[in-house]
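Every read-out reported here was derived from the displayed coordinates using simple, explicitly stated rules and does not represent laboratory data. All figures in this text were calculated on a predicted structure; none of them were measured in a lab. Cβ atoms are built from the backbone, for glycine too; each structure is taken alone.
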Structure I
Amino acid sequence: MTSETNKQICRDYFKAFLARDAAWMEKHVATTFVRHDPGLDFEVRGPQGVLQLHDALMPAFPDMKLDLEDLVAEEDKVLVRLVIRATHTGPFGAMAPTGKPIRVAVLDLFKIRDGVLVEHWAQLDNLGMLKQLGALAA
C-alpha cells in the first residue's frame, strides 16, 4: 500500500466511525485490532470494539465533528492530528449533559497492514475536555 492509500484509509475510518458503518469496520479493521487509549475504561479490540467506542461517545456528543488537520504517513503508519468539536448533550459516563461545546486536540497513530487497520495509539487532551465541560476547575 502507498502512503496516500494508507492516509485515505484513515480518512475513511473517521467517516465510518461517525456513521457507525459496521460493514466498513468489518472490512478495514482487523479482528486483532487494538486501540491503545489511556483515557478509556474499556478495551477497544476489533471492529466490534470500535463500534462499542462509537456507542459510548455518540449519545453524549451526537453532533461530533472530526476536523482532520494533518496526516503524515511513513511505511505502514499514519499519524493524524485532528480536532474533535461537539456539544455535550447526553450522558457521558456518570456526567450529566452540560450543553457545553468542546474542542479537543487529538493525535492518532495508526498501523495499517494490507489495507486493514491493525493497531491504533490515541492521545486526546482529556484534561482540557474535562475543564471545558466544567468537571475540573480551569
Structure II
Amino acid sequence: MAYSYSAAVEASLERIAELGIDPTSHVYDRLFATHPDMKPHFWRDQDGAIRGEMLAKVFEAILDFIGERRYASHMIRNEIITHEGYDVPRDIFATFFATVGRTLKDLLGDDWTAETDHAWSAMLNDIDAYVRATPRVGAAA
C-alpha cells in the first residue's frame, strides 16, 4: 500500500543517492547541535560506522513505512524500547526522523519542492503517532 506522500519521499531519497551525497555526517552534526546530550551515546563510534549503519536502517524503515509497512512500525517501536535502555528519550526518535528530513531539505536545495515538504511533514506526523502510541516498558496495559 502506498500513502499519498510515498512518491515524493521516495524521490527525495533517490535524489540524494543520485547526487552521490552521503548525508550521515550532516544528519548527526545537526542532531548533536540541537541535542548535544546525544553525542556521548556515540563514544564507541570513532569512525562513524555506527552512525552510518543507523541512518541506513532509518532509510530502510522510511521506505517500508511509506510502502507496505511490513516491518517499519514494529522496528520503530522496538528501537524506541531498546534505546530507552540506553537512556535515549523516546521523543528523540521523532526528532531524529525530523532531523533527517531537515538535513535532506538543506542538502537538496532547489530539488526540495513544496510537494516534498508536504510529503515529509505528513510522513513525520504518522511516525510521531507511532512513537506516541508505543507503550512504555512496565506501563500498565
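State the single structure among I, II that was used to calculate helix-only ellipticity at 222 nm (-39500 (n - 2.57) for each DSSP H run of 4 or more, over all residues; to 500), giving -9500. Comparing all candidates, it corresponds to I. Given a value of 38 for relative contact order in percent (Cα under 8 Å, 6 or more apart), calculated from one of I, II, which structure does it belong to? Only structure II yields this read-out.
To which of I, II does the computed value 2.9 (distance in nm of label points 7 Å out along Cα→Cβ at positions 34 and 90) belong? Before the final figure, lay out each step's value.
On the way: I: 2.9; II: 2.0.
Structure of origin is I.
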